[in-house]
Structure 1
Amino acid sequence: MALMDGTVVNIAVRAIGADLVASLAQLQWVVNGYLLTLASLVLVSGALGDLRGRRQLYVVGIAWFALASSACALAPTATALIIARAVQGVGAALLTPGALAVIQSSFVPEDRPAAIGTWAGVSGIATAVGPFVGGFLLDHGGWRGIFAINVPVAAVVIALTLRYVPESRDPEADGRLDLVGAALTVAGLAALTLGLIGSGESSAARTIALCASGFGLLGLFVARERRAPRPLVPLGLFASRVFSAANAMTLLVYGALGAVLFLLTIQLQVSAGFSPLASGLATLPITVALLLLSSRFAALAHRIGPRIPMSAGPILCAVGVVLLAPVGRGTGYWLGVFPGMCVFGLGLAALVSPLTAAVLGAAPDRYAGTASGINNAVARAGSLLAVAALPPLVGLTGTAYDDPAAFTDGYRLACFACAGLLTAGGVVSWLGLGRTAESAISGQI
């Protein structure tokens, strides 16, 4: 639910903009309000789950998410929707790391790779199927339905969780949380996002001041984590070469993924003339690839180590994005969209499961929730910053989504920028996951 909502809104942004008379900057905030609170608070959630109980926090997060989804569905203005989306992100932050931490603590070590591979595959499918679900709901009831549908789903998930999921926590937890660190994270990411989204229409001085403030606050966060008695981010985890490289790759790859899905679904409707449902169906090859191949790549990474799939996967994604760059007026699906989607889906399937297993395998079991929270925070922060920065950098501001020619020019520049981020992610994995690190992670898994 949480991961799907991170992408399902992409397919609806044009309809939301028309219905609520929103600018492109406001539509960016509809996406980024959610990502901001998710990326900022998922660190607190990971530590809180280890402390208070992972199942308990997971259930609270699902209920919170459902209530906020109702507020989104009823939002009368763009501003109200942005606020509701930010509140919804808090619920997503509570439940997201809890799901993976529950799996990590509920399976014996030899069974974890298959369980994590299944979880990663379903998570990837949720991310990729979002545009398809959004398109269907848009064609059969409008954009408000993409939020309202979360309520009955949440009720079913809560019932199943209470019946079947065991409780677990960190037995060495001391009861303290780093709330100052959490506040610094929220403030730093918010300042950066505000500066980046407004960079196309605000003065250079304001943009520089906001971005500098954001980096400064995040720097204070790192300094705080060095001294905090129970830090949100135990910096010792980054002493692991695998953990550091995997999170660096996550930042680059998920930044590109967020920006591509945000802009592609708009481009298919604005310039190529696809309906919302057709633009959602266009991403179906990604879903199929994740469904069929995620567990296979998890098993492959278990045998040979994560270095090759985590290096080749982002490169394949970059090739897929380059193939999607020409999408524009007159583009047909089978020749203009399908090949790029297939290559992109293959690359994503190759990297998702090995990445998740590498992050958790590089951290002690007692930090399962924390490690998951860190990686989720890095992934959402990457998407948050990319969605905020790329549109104004490539000239997409105001109501550019109503101008097919202008949007196409910006979209194509953004595709090549995203291909560069993905390629960098593959290089980081290859260099960071060397033979020594690869052997270590294979042993831990």
Structure 2
Amino acid sequence: MENMDATVLATALPALARDLNQDPVTLKLAITAYVAALGVFIPISGWMADKLGARKVFRAAMIVFMTGSILCAVSGSLVTFVAARFLQGIGGAMMVPVGRVIIARSVDKSELVKAVSYLTMPALLGPVVGPLLGGFITTYFHWRWVFLINIPICFLGLYLAGRYIQNFTEDDPAPLDVKGFVLTSVGAAMIMLGLSLFGNHLVDGATPIAMCAIGAIALAMYYRHSTQIAFPLLDFRLLRIPTLHASVVGGSLFRIGLGAVPFLLPLALQEGLGMSAFQAGTITCASAFGSLFMRLIATKVLRRYGFRTVLMVNAVFAGIALAAYGVFSIHTPYLLIALIVLMGGVFPALQFTCLNSIAYADIDNRDAGRVTSLASVIQQLSLGMGVTIAGIVLQLSSHLQGHATIVEADFWPAFLVIGLFSIASVPVSGKLPRNAGLELSQGR
């Protein structure tokens, strides 16, 4: 549901922007508002699952997400739409991290890579169906309907979660770090929203700078606070574990690159190449088919080459594949575009499987909630940062080339930058021991 919602929104973004009388690039606010909510509430998701029970929190999160979807569908202005997306983000902040906690506590480490692959395969239905469905609805009906498709999926999810998921709890969960929650909330929200406001007409130029400064100060205060208590909300001391450090730090660089694609690619196809939302959707979903193929063989690849080698080599291939999106023009054959986008799904899928699995390679079950909270909040903020960076580069490219509106030639610098971010993760992965994650990769 969450993955499909993101891809549906990306495909519908240009039409939505026109309906709300906004520039399409300005609508990155709708994406970053969602990510800001993730940054605020993911840190307490692990604690809530430990305290209240994983199943209970998981189902409540689905209801919140569905409510936000309904409010998105009835929004009539940019402000109300962004607020509804923030509410959706609160639900998303609990769904995915708590789902990872459930998986980490339910399977042996030798089966974790296989479990993560199984977990992500149903999630890939969202990126397959989302662009097609979103493009079809936006082109032939109205963008508001794209949010209402979450309702039946949510009811099905509530039933399945109630029937199959155990209500995992911790007998003696650590106390909630209230001060840390306040500081991380202010820091994450201010930085994400401040960056997303750069370069648009909604506020004066000093406001985004002030917001980012406040956010940076809050996060600096939190870091100092986290070193002085036993159970901080986000425990950065866990990053001393090499496998977790590679997953979080190296993975964040990679996700900055990949996080821009759902925003940038549909925009390039529609605003740059003049495609309809439905045509753009048929191309965008090609990456999901590439991802699905790679998920099927990811375990065998890891068993053959190991985590360290795969993370380093595959990051280069993924970066090249993403940068290649910048070569698209109105003269590029449709099938060639679809083939390049297909390959742009293959390599990132393998990287995600590696990064999500190796995070738990050297983690005890009791620490699964804390690790998930730390990894998830940094990962999601990285994805949102990718949207923000891509938007800034796109606007800068358009300005330097003297274009009054976004055109085809403005997109290649943005795709080049996001490809370089993915490649930048290689040195971090290179610090891993050669046998890192051996227990995971040799699972049967």
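Assuming 1.8 is distance in nm of label points 7 Å out along Cα→Cβ at positions 150 and 262 as calculated from a single structure, say which of 1, 2 it is. Can you show the working numbers first?
On the way: 1: 1.8; 2: 1.1.
The read-out was computed on structure 1.
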One of 1, 2 was used to calculate helix-only ellipticity at 222 nm (-39500 (n - 2.57) for each DSSP H run of 4 or more, over all residues; to 500), yielding -23500; that structure is 2
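Every number here is computed from the coordinates shown, using simple stated rules; none is lab data. The structure displayed is predicted, hence computed values, not measured ones. Cβ atoms are built from the backbone, for glycine too; each structure is taken alone.
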